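Following are the structures in question.
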Structure 1
Amino acid sequence: MEVIMRWFDSLNSTDPETLKYIKAELKRQRDGLEMIPSENFTSMAVMQAMGSILTNKYSEGYPKRRYYGGNQIIDEIETTAIERAKKLFGVPYANVQPYSGSPANLAVYFATCNPGDVVMGLALTDGGHLTHGSEMSMTGNAGHIYKSVQYHVDKSGTVDFEELKSLVAENKPKLIWVGFTAYPREFPFEAFSKIADSSGAYLVADISHISGLVVGGAHKSPVPYVHIITTTTHKTLRGPRGAMIMVTEKGLQKDPDLGKKIDKTIIPGMQGGPHNHTTAAIAVALLEASKPEFKEYANQIVRNAKTLAESLKRNGMKLVTDGTDTHLLLIDLTQFGTGTGIFVQEALDVSGITTNKNTIPGEPSSPFYPSGIRLGTPALTTRGMKEAEMEVIGKLIAQVAYAVKGYKLPEDKAARQEYLKKFRSEIEKNDELAQVREQVLALCSRFPLYPELEI
């Protein structure tokens, strides 16, 4: 604690303006319900590693194979992180250097595909990720590198495997992604594996959202079914903002040089020096995730999400797939009109509940003004909240949604910004939202966040 406070003292004397913003953000996180499913709170130990002197060192290359001198200690740190990742996930190869999830996914493309190859991933509006071949991403057709073919979900909100089989047979993809950012059900790795194996495609599992659930035993592992795994480290894994790429035994059987190809793609292909402070923080997070208490944490995340889903439904909310198997829920707001996600998201913000607007399957509006809200339970579970709190939170979210149900997105696009400006002014003065805010503050006070840090 003394080291942390000396750090704050130094920052205060050097740049009090920046410290002011850090303190304000700490207060915002403490006083609100952080429910974006891709966000979490790290431990103090992870933050200490992130804020360490390791940020001072350049370490281009890999352990024992660096371009710069003075990396003896860094080699030990990175090797520790690699070995912990391999043991925790049960894989023979891991690279812990990707700066974040999108570069990790790009590295997989460059290591396995050639320009013009067909790649496949879930459509963005159906819950997929930009880097899984979305038209708006460099990985999609707009990037002029690969030919991207997107698959979709069916009317139930789950993967349409009949369409997927047909698309694979017709297009013969080189690479298929299984992984989502807004899909509430368990990832069907085995079903994907059979389709990929029948076509000879690489199958890559992007488990960025669920990696903590996987190692905690709260979600099926992709390891027996896929060739490559990518994951960020800051979601359910509860580590720093970084990423990893792993190759399974099945992947090495398909290509014994696959790990080497990925290494070369990361450095010197795509990145320069790794962020050693992040590598150390990843090592800390992996150690924490290997403890028995992390398994309980991962399973509590899922219990909380299921309880929250039932509470939302009892209070009049409609959910995509009618529930969840994981940490994530997707609210379908079309009962209030199309494109209403922005109104509910901002009303929840004013109420102290942080979520994000999101498309729903068959989105009737657009990604800019979608008709859904995406939310999850990892950060709430980290604070120690359980089923009783989820019951209350579900009721509060529904209350906020109904409080702004009268707002409709103008069809005239030119009128939208003025309408939103008026809406934002009105919700700041809304008495019902203010009452919800007081309830949120009272709830948060029972589950203090980072009590070691003084504002």
Structure 2
Amino acid sequence: MPQAKGRWRGRRLALAAGLLLALAALAAWVAWQNLRGDSHAAGAASTVAVTPELVARGAYLALAGNCAGCHTARGGAAYAGGRGIATPFGTVYAGNLTPDADTGLGAWSAGEFWRALHNGRSRGGRLLVPAFPYPHYTQVTRADADALYAWLQTLPPVRQANTQHSLRFPYDSTLALAMWRALFFRPGEFVASPDQTPAWNRGAYLVQGLGHCAACHAGRNLLGATRDDTALAGGQIPQQNWYAPSLADPAQAGVAHWPQADVVTLLKTGVSPQASVLGPMADVVFRSTQHLHPADLQAIAVYLQALPQRPSVPSPRREPADAAMLAEGARLYERDCSDCHGRQGEGVSGAYPALAGNRAVTMDPPTNLLRVILAGGFPPTTAGHPQPHGMPPFQGRLNASELAALASFLRQAWGHAASPVLPQDVLQLR
């Protein structure tokens, strides 16, 4: 009996020792994943020779990256931060980018700023949450980071303390963030493809890096990491009730078959003969792409049109809408929609988009169609389209059953064959 107890005690000690070794190995792996490449970034040159040309280039790059979209709160000072960004894990607050020495970037060096973009670390080495899209900004070149830094240092300093993030446990812990980075983040840099044209490479750099298009147009896993960033295969935008459609699917937002000029026009003005932008993309066009040089817009178009085509996996088919539901939808369309969009969904060129043959109407999932009917649709005001026509919201006028009937009619009228919408789909968005 004493021998058996001794053997059992020995096994327990061996098991405990093995577990401690495994934990130590895991901790070492997490630490290595978080530190590799950081010594180079931390030791990079801290100063930059500022010239008017460098500052002007930085101002342009800030537009390309739509930095103001997150770092300017509604009604707040430009780039002073404070805007809350809702995520599935809590609210993240954008930081102050003005050169205030105490609350902004005034005490930062150029090397520390590049470290934040490239490695996702603050001036003191603290890990940054990936709502700041450093998993994409890591591809930004040091030269472009220096230009951004030089321009930000010319802004009027605003003394505004950064708001602490409001993340739920355990996502508010440094350990959880370190684990996330070990699993999903690798510092990198953009490498031009020798098999592609300069325009394609420039477009790839803008889309994958500063433009961080995959932050919306790529799906995410349960821990919020984007999947297959270069596929741009579409995904639900967290907490916004908008779906960023696939840029590689001709049935969603793929543009491979468009005339290239139409892609450029859409990015420049928010409208084109093929489509118009609404929701979060309207803000991107308003704040960012309308200001880009024609050569850069053309480069983005070249890259997007060359994406490998990947039809999206459709949702399970539903039974067709019954005749009574479609009849109700037709009645509502005639009453509320036909004056602008036409009796046959033909629209009015330059004013109201056609609904017949419109991918936003037939797209699966129908999230964006319901969102526009509920909350209205407003293209961006741009220099090329200064007076866009908006659509009023119908959330207070139609109940869930009526909204489902109207959406189902739109998705099955004029030769469409998309799945019907159910009242519960409407309630989920409401």
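Observations, loosely collected:
- Of the structures 1, 2, the one that 22, 17, 15 was derived from, the read-out being semi-axes √(5λ) of the Cα gyration tensor in Å, for residues 106-241 alone: 1
- For the set 1, 2, ranking by mean count of other Cβ atoms within 10 Å over residues 202-209 places 1 highest.
- At a computed 22.4 (mean projected area of the Cα convex hull in nm²), which of 1, 2: 1
- Computed 13 for relative contact order in percent (Cα under 8 Å, 6 or more apart) - originating structure among 1, 2: 2
- Here FRET efficiency 1/(1 + (r/R0)^6) of positions 82 and 250 (r between Cβ atoms, R0 = 25 Å, to 0.05) was derived from just one of the structures 1, 2, and that gives 0.05; the source is 2.
- Read-out Rg and Dmax of the Cα atoms in Å, for residues 194-337 alone, computed value 17.5, 59, structure in 1, 2: 2
Any read-out appearing in this document is the output of simple, stated calculations on the displayed coordinates, not a laboratory observation. The shown structure was predicted, so the numbers you read here are calculated from the model rather than taken from an experiment. Cβ atoms are built from the backbone, for glycine too; each structure is taken alone.
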